[in-house]
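So, here come the structures, one by one.
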Structure 1
Amino acid sequence: MSAEAVYEKGKQLYAAGSLEDALAAFQQARTEYLQQGDATQAATVGNDLGVVYYLAGRRGEATQVFEDVLTTFEKSGDLAGQAKATGNLAQVLKRARATEQAEKYYLRAAELFQQLGQRDFEADTYRALSQMHLQRGRFMDALSAYDRALTAKGGSKFLKWFLQIPLRLMGAR
């Protein structure tokens, strides 16, 4: 079976909820792409592999894979790959309570999604950052991040206006 076919099978297994089988398929596809010298496609598979590691509770392996694929995407200039891997790495770091690092990666992912014009992903990233700030009791930072999410999404004008009140009172706007 070709690397592409194994990768597709992995995506089907993932969609069906068979995480361990999806892991095996993604690992095999990634290895085959690397053997073929296609580092960018291997990184694309690796990004999916990292997500499955994360969902399977294997955060250390997920972190390592995301760091590896991020380096590959940076070398190849693949902004979309960088944005996804950066956002995924932020999520893993947040879960590991490495919140300062996670914040840095969330902000970078949002910036990359903005450059790509992917407003939905940019907004989702800012919402995740806002939620992390809320969990840490950083309410003004949470409001600010949520305001950025609304701006990216072109959200409710009334809600945006309402959120501006505390930001203006605190001098953030």
Structure 2
Amino acid sequence: MAGQILKTFQFYGYALIQILIEPKRFFSELPDNASMIKSLGFCVLCGIFYTGAGLLTFNYDFPIRMGAQFFLTSLAMAVISSFISYAFMTLAMENKTGFGMIFSIHAFSSGIMLLISWVSFLFWVAELWKWWLVYIGFRSAGRMSGATAGFVIFMTMAVHFFLFFYLYPAFFRP
């Protein structure tokens, strides 16, 4: 059991370094090395770091509630993006990539983004970098053409924008 846990953390360390240094190689090897559980675990670890760093940067009145919100939204964004991308991918392609691979691509890309996005002025750079990593993942691990990968990413981003644009007033009334 301890050996399996050690191997999992070694994989996470390898994933972190490879995504930073050689993302195309990492995503090319992803179908052989990752599962949904490993991908979710990586995203959870990065979400924990993001939550801790976010809570330490400001003195919140309700830190437990804010920590739960930081953590859950960091995971929810990867899951929601995966579902949206999978929906558009199934509409755009004949050769369908499984949901597990789409989720793994989003989980690893979002996880890396979470490691730097807690710094407020790096959020925009990190978000663009995440979508670039998703594009590389779709091309390498998902075996999509450049046009299909671009279409799926564009449509996923458009759905995110419209969801936030229309849901924001429903939850946060001025």
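Nothing in this text is a laboratory measurement; each read-out follows from the coordinates by a stated rule. Here the structure is a predicted model, which means the values were calculated and not measured. Cβ atoms are built from the backbone, for glycine too; each structure is taken alone.
Comparing mean count of other Cβ atoms within 10 Å over residues 4-11 across structures 1, 2, which is largest? All intermediate terms of the calculation are to be shown ahead of the outcome.
On the way: 1: 17.6; 2: 11.0.
Going through 1, 2 one by one, mean count of other Cβ atoms within 10 Å over residues 4-11 peaks for structure 1.
Matching task: 3.7 is the computed value of distance in nm of label points 7 Å out along Cα→Cβ at positions 68 and 92. Pick the structure from 1, 2. Display every interim value, and only then the final one.
Working: 1: 1.0; 2: 3.7.
Source structure for this number: 2.
When relative contact order in percent (Cα under 8 Å, 6 or more apart) is calculated for each of the structures 1, 2, which structure yields the highest value? Walk me through the numbers on the way to the answer.
Values: 1: 11; 2: 26.
With respect to relative contact order in percent (Cα under 8 Å, 6 or more apart), the highest-scoring structure among 1, 2 is 2.
Given 130 as the derived value for volume of the Cα convex hull per residue in Å³, which of the supplied structures 1, 2 does it correspond to? Mind showing how you got there, number by number?
Values: 1: 120; 2: 130.
Only structure 2 yields this read-out.
One of 1, 2 was used to calculate FRET efficiency 1/(1 + (r/R0)^6) of positions 84 and 140 (r between Cβ atoms, R0 = 30 Å, to 0.05), giving 0.55; which?
Working: 1: 0.55; 2: 0.90.
Going through each structure in turn, the value belongs to 1.
Matching task: 2.1 is the computed value of distance in nm of label points 7 Å out along Cα→Cβ at positions 12 and 100. Pick the structure from 1, 2. Write out the running numbers ahead of the final one.
Working: 1: 4.7; 2: 2.1.
It must be structure 2, since only it matches.
If mean count of other Cβ atoms within 10 Å over residues 44-51 is calculated from each of 1, 2, which structure is the one that comes out at 19.2?
2
Given 13.2 as the derived value for mean count of other Cβ atoms within 10 Å over residues 52-59, which of the supplied structures 1, 2 does it correspond to? Working shown, then result.
Numbers: 1: 17.4; 2: 13.2.
Label of the originating structure: 2.
For FRET efficiency 1/(1 + (r/R0)^6) of positions 124 and 148 (r between Cβ atoms, R0 = 25 Å, to 0.05), which of the structures 1, 2 scores highest?
Values: 1: 1.00; 2: 0.45.
Going through 1, 2 one by one, FRET efficiency 1/(1 + (r/R0)^6) of positions 124 and 148 (r between Cβ atoms, R0 = 25 Å, to 0.05) peaks for structure 1.
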